[in-house]
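Structures given as structure tokens follow.
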Structure 1
């Protein structure tokens, strides 16, 4: 029910939502007749909680704006801000004038009085007056210490605007001008007085890799050092590790088993074997590091791993979920070393259809540690220097993986073609360039095998009816797919009436090789919800999977560790017993799932922000250089473009587009020149120049390489946006 309630509130919060009957809303959410009773129950629960309302015609809508609103404040550099209500309402965010912010800072939870401000486009408008700061968004900030005459201050860094914070006694901390520092708030801002703070940590000189790395770690409060109890437990299990004394494990040390990983990887948690059985069927072996054998439930390492949720992969730095003596040591499936694993065996026919599965605890010895580049060279015929059995295994792996891929695509699996880039660093940790990431077929081989193993384990646990941590990916709702259909039409592509998985596959294929390919793939991605961890049984939309969990990376993901413990119960014949401590209550799984979904998001955000900082540092030295971009966002205050080489987003201010008055037309999904009729559309390729970089706020300012309108037309008559010519499908 919780997922349904969230889907309903998300749909009602969309700008393009219009009040409608419950039955039509259910259809818009993709719910069939068998789902309608549960939908009605969720709707009634939301109504009783005051989170939705029914108008006079029994249409479902959000409640009207109350006199008192609680929400998150978002400050703007011009002094005003917006309140994002914690409980969605029919009028959206609340504008707060500069005189009414009451000293609130970005991310503060505030209480405000809603004030009516007339009507616009038939809808009542409100502004807010902040009455109280309910909860401060933070008390510690990271930034660069700066000086203006005798005044020392720090401008907090990160996305969103924060006013400078004054520092009373900078000399006492030993910090110098342009040092990166961590600041603790002493007094929060009042109406006309800025915040003041004290320096609690000096990180180092701004601009250096180590300083920027530590700044991101401090900003996101990422865990680094392990408690001594965890280190002691890790040392103890390492000392006690004796693979030759293993009991109740299948000995696979003589089988040909290999790992394929990036060249800089150290934690090898998956290995592959493959052979044909007597009937000529493929038997795939996916062997995953058996971390659960070293980490009992509720031990110090288990508690710490749950808290961390996952490893964090930053540029040139890894913050592991487990101490490195485990993650890079006895848990890592290093070549020629005996290691404990959980083995998932999946039997296939020649078309890649699953015929059966088995699971076991095993001991393996990896015959070879290949990089993706080495595996690709072998498959392309450059196998000199590699053992014959390894080469033969790799070729068989390719044959099976292609069969599995074809079968999964027929089932509706989605594949987005969004080129990724690898940053190129110099010895000092500075980004000097970027190059396309390796996308050779061995990546797909491993991806297919891992997805199949994850699915096999989830299907097993579902047969036993036990609650477990799933990896879920809800289907997009009708409102989202409607916007996607409108966008692809603007790209000159035909949009089917119903955008199900098959239709999205056809759309991606139609866009392949056209100028709109990147924009369509990116828009499809943005139309989907994020995958998350939860015990709710709703499947994985993008993978077209009914049963799905994460099983294949227990070294770096806590979700996988919980699944391993349940699989161990099955292998030992205990999974059908009542009262197992490994079978967590659904309520506990929901809370753990929320937490590890959050830590995963934090890790992604930290990685992306550090990449952004390092790229902006490089681009700040290339003012005036040209970049190839694609229009990724449109607003009245600017056009956002995505740099295809560096993967970074920048903004073009309306005045820089050309000699015209530019306005965002939401229906046309374009920014349009009032006098010229020239327009800028989502997905439009655009060559731009670097105009300025603001490192503290992570902003890149750009201008078109050539103005869209070079001079103001003499005939000052407003023009309609010019229609885009339709492109042929290929």
Structure 2
């Protein structure tokens, strides 16, 4: 050991601290070396005797020479502050991570990497502490720093293993201790404090440190839900999703967001009352800026501490499942922020991202793009997905911004992107990553994946073994845009836009679709759902009711962003709560009632959900009455004799004695009329039923003569006679 190596240890730039520190066999016996910058003196505590250590460097470098192996020794320290403490030396413990795990990590197939990396309380040789592991291949040295060493950035250098992985077991650290990694790079004289990419918990923002977390063994009570989920064919089951941004759903009396445990009661009760089947949470992974709505993640494995500890989030999910409500989570593998404590330039190089900004940066979002071609990055992301599904019993992941991942030129001007190896614009590495992710996610029994994908990229929901990306479902963004384009028209002009209301049926069965009215559509100047509608107040509410009635009749699962059930006039504002005060007014309260009834009807009628992915479940009756802006269609269950009749009038002009063809005779019960007074309408209708006439119409042998209320949807079902 040379003076230069001692200087490197105390200076924090030695690349192999374990070669210097700890016990070492020498030609004359053994020596123990320790770097204790907070110590005035140190004593080696052996089984047989105590040995005073020699301080050979003023910065706190101590040595002691011995005749025999010191074995499981301890260090007794007198500190600068006048305290005395006894510790186990971190540098007497051997390697922790297996070579096999290191190989899988480098190979990109360590799909449970959170069990290897991060901070894990455990005992080694009957000594309790925390083992740390982090990937930083371009680092010259990495140290663990935190409250336990007074944030000294050189005190605890880590051991470098194969593949650029650094590890260290530090005795005496406890759950709840905050920490970061001090990463000193081989390049650019870079030295940064980084939070742990695999941390299970983080400080409450604006603080940014990671927190050691000991899982307490939460006792789940959702076995019956998980057993049923595993057996459910979700493409043939009802799925009506309430999209929620937890921080702005409801505030307490002091204007603070609720906690996970409070959500487990208030939100679950509310969603259950409105008859939704699922909640979709906007990202609750730790993020520094609330204004990002959770989409700029720095703690991918940490449920945000804004609402409580991670076990309380488990309690929330558990409560949902016990009330037969599934939980979906927005997952963000498309990009990450440039915050200094996060993943950006983690080891002084572009580690998780591309170095070339034409590949590694989202110009419009000010964020970095993951390098999907790097094995260790894929392992990080796939493990993250499996972690949320398994550890928190989540029922599915909705993958954000898939289009931005699939295309190299997404949001870029010409010349600001790099073609793939074939000269094309497809991100081939991202395609392979998404396939790997979906294969891993679907190994979790009953779990689903949903793509927010806004392009015509093919086979998004086709199985990987058939060349698809492997998602369970895809958001139908085309349907959503067409619907808004149609409904924003004054009714007198809708005759010129009939294609917008019908075009989606040309491609409705090319993918497994979910129909989204999401947060993105009610913010940034796009208006609320009610605000998009033309006319006076009565017509606007009638338009919303008709919009929703058609949405629930159209093939595809359903999603509605929180607050739209209240009929807000203003856009969503993440800094406040949704406008609960609107429920004091009848029209708003009755619109909420309609949502609850639509969900109840949807769940109770197999014709509305069993056959969403083929024409066997949908049949046009008529879409040609352009001048009247009327359409009519059938929805069928797997049993084709179980069907519903929809008639939609998208003008404020009521239609009397309006005839539509139906397949069979008998009485038809009116299951829904969006113009009913209980939903805020004018109560025009068909007195609850109509009898089919033996009059041919629209290619059917029988027909119904209906009253179509203004701006309404009516739904009929043939009465079954026992």
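What follows is calculated from the coordinates using simple rules that are stated; it is not laboratory data. Since the model is a prediction, treat every value here as computed from it, not as a measurement. Cβ atoms are built from the backbone, for glycine too; each structure is taken alone.
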Have a look at 1, 2 and say which one yields -9000 for helix-only ellipticity at 222 nm (-39500 (n - 2.57) for each DSSP H run of 4 or more, over all residues; to 500), as calculated.
1
With log10 I(q)/I(0) by the Debye sum over Cα atoms at q = 0.10, 0.11 Å⁻¹ coming out at -1.26, -1.51, pick the structure among 1, 2 it was computed from.
1
Which of the displayed structures (1, 2) returns the greatest value of distance in nm of label points 7 Å out along Cα→Cβ at positions 131 and 411 on calculation?
1
Which of 1, 2 yields 0.10 for FRET efficiency 1/(1 + (r/R0)^6) of positions 179 and 643 (r between Cβ atoms, R0 = 41 Å, to 0.05), as computed?
2
Where does the value 21.8 come from, among 1, 2, when mean count of other Cβ atoms within 10 Å over residues 283-290 is the thing being computed?
2
Hey, Rg and Dmax of the Cα atoms in Å, for residues 435-490 alone derived from one of 1, 2 reads 17.7, 48; which structure?
1
One of 1, 2 was used to calculate distance in nm of label points 7 Å out along Cα→Cβ at positions 499 and 571, giving 4.3; which?
1
